[in-house]
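No lab work stands behind these numbers, since they all come straight from the coordinates. In this text, all values refer to a predicted model and were calculated from it rather than measured experimentally. Cβ atoms are built from the backbone, for glycine too; each structure is taken alone.
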Structure P
Amino acid sequence: MALDLFPQKLFDKFEIYEWRHATSVLKYDFPDQWNDIVSMLSEFVIPVEWIIEPGGRKTKIADWIDSYLVQQRGWQEKKFDTKYIVDANEHDSPTHKIDCYKRGVALELEWNNKDPFFDRDLNNFRLLFDLRTVSVGVIVTRCDELQQLFVELGRGASYGQSTTHMSKLLPRIEGGGGAGCPIIAIGIKRSCINM
């Protein structure tokens, strides 16, 4: 199975799923991006304070990933200017910004948004895959098991059932939300939290 391409130690920290041979495509067609993502996941740790402190527009988790991929590895936040033409009539077809993009690989972090953000991400992957701009989409979210930790930390109300977590993502992908785009879903486990 292609998921075996990930270092075994990562499965202690993450749930990892794939569709349409995404792991093989990422590792063998985009080795630099593969190495960046594997390295990032290997170093990824969430201090418990990042969960306890009230959030703002952007979480410290997102800041850490941006620092790792964008500032250190040459990824970028990217919005594509897309449009289509039918019989000389031009129509804008806007996409949403991708959190981290590097030459054909798109990575989105959905830590604690409303779950329709998954639909937005998957639709973005689908459209940009069809336009031959994204070859692999990666979504990093949290595992369901973290909900109990949030309750223990007194933050359960901030991380409710209608927010982004793995059991909200998987049915959307399995139902065809990403269409033909190869997708990797990565769920952050409790073992990533540094108590």
Structure Q
Amino acid sequence: MSKSNKPKELDGRRLRSERSREAIIDAAIALMEEGILVATAQQISERAEVGIRSFFRHFEDMEALARAVDEQIRDSYEELVLGGDRDGSIEERIERAVERHAEVYEACTNIILSTQAQRWRYEFLQKNYARNQRGLRKDLDNWLPELKKLSRQQREAVDAVASFEMWHRLREFQGQSKRASNEIVASLVKSLIIGS
């Protein structure tokens, strides 16, 4: 083989390797979004159409893959919280804040459930989950400055009512529609902040 062919061959191998790595990450995300919350290396490699040996060449263990998945999806789910009309009466802002958080929960249900299922395994997931909870709390503060006037107990109650866990219970276990769930959560938040 001539020297001029070696760089092309190396570039070709590198591109195939990068494509395989991306296929593995995409497969892990697709399985998670389909509800396979803790997919195995075998399931992921089959979906990605790569061999199991190739899987472990790219990711030394499942934690390495979980980190890569998190890096790929983090910006997209964090951006979901941003924006929204944050002016208006307290009632209007509560309704819009609840609706915005509901959109995040709906879009990220299986991501959140997968994180919860694996959090005990990986310290970085514990930290990420805690960071996301702080972010959602800060976002509510931004929507509703009135929260600063509540007692600590009332403030914690607002967080509990506005949480993914409450949303998921209403949607999954109590069979409520998205609209009904929004109305229930907004009503409870209003009762805690303005007493009606």
Structure R
Amino acid sequence: MAKWIFEPGHSEAEFRARHMMVTWVRGLFKDVRGELDFDLADCMQTRFQGHIDATRIWTGEPDRDAHLRSADFFDVENHPRITFTGAFTERVGHARFRADAELTIRANKRSVPLDVSYLGEWASPFWEGEENRGTMRRIGFEARTRIERDDFDVAWQDSLPGGGVVVSNQIDVTLDIEAILLEDLEKTGAIDYYREIGAVR
């Protein structure tokens, strides 16, 4: 089974929450790191694990971001990382799968179902200055789920007249992953950079 390393600069977790009962607020976690064991010919043996830097949450509004980092929501001072680990459980199409993941937020671990799409593989050159050091194979995935934020103690809330709430409890999450074959990172020498930034253990 081939091992693939998440490319932090091109992997992200997006979330959206209903705001004031009428619209959506979206946010991003851009620092997503991890690895997966994957081979399309033996895809049901796929395993993955990773973590997200919760301190780098971004919604485009600094005051809102600060509130989300506070103890009302992610409490990043005490819980700077969101972690996940999981495996494929069912193939539902040529490139579509279901997976189960153990997601941990604020020290609360819950099982979360994922709908996963495999986006394909491509080989790209790796340049170091003016030198082409070889090719690196990349794969992509998109995984979607919906979670109840109360399950993870991300629970701040305020009420609105008529029985409404300021922020929905249900949160839609989309995980976009680009991963590079570990063997190619080693062959090209790019592994040194990925170790330096902590993307490879």
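Quick check on the output: -2500 is helix-only ellipticity at 222 nm (-39500 (n - 2.57) for each DSSP H run of 4 or more, over all residues; to 500), derived from one of P, Q, R. Which one produced it? This value belongs to structure R. Out of P, Q, R, choose the structure whose coordinates give FRET efficiency 1/(1 + (r/R0)^6) of positions 92 and 164 (r between Cβ atoms, R0 = 25 Å, to 0.05) equal to 0.35 when calculated. Only structure P yields this read-out.
When Kirkwood radius over Cα pairs in Å is calculated for each of the structures P, Q, R, the largest result comes from Q.
Thinking of P, Q, R, which structure, once mean count of other Cβ atoms within 10 Å over residues 84-91 is computed, gives back 16.9? Considering all the candidates, the number was obtained from R. When distance in nm of label points 7 Å out along Cα→Cβ at positions 52 and 180 is computed across structures P, Q, R, the figure 2.3 traces back to R.
Of structures P, Q, R, which gives 29 when relative contact order in percent (Cα under 8 Å, 6 or more apart) is computed from the coordinates? Corresponding structure: P.
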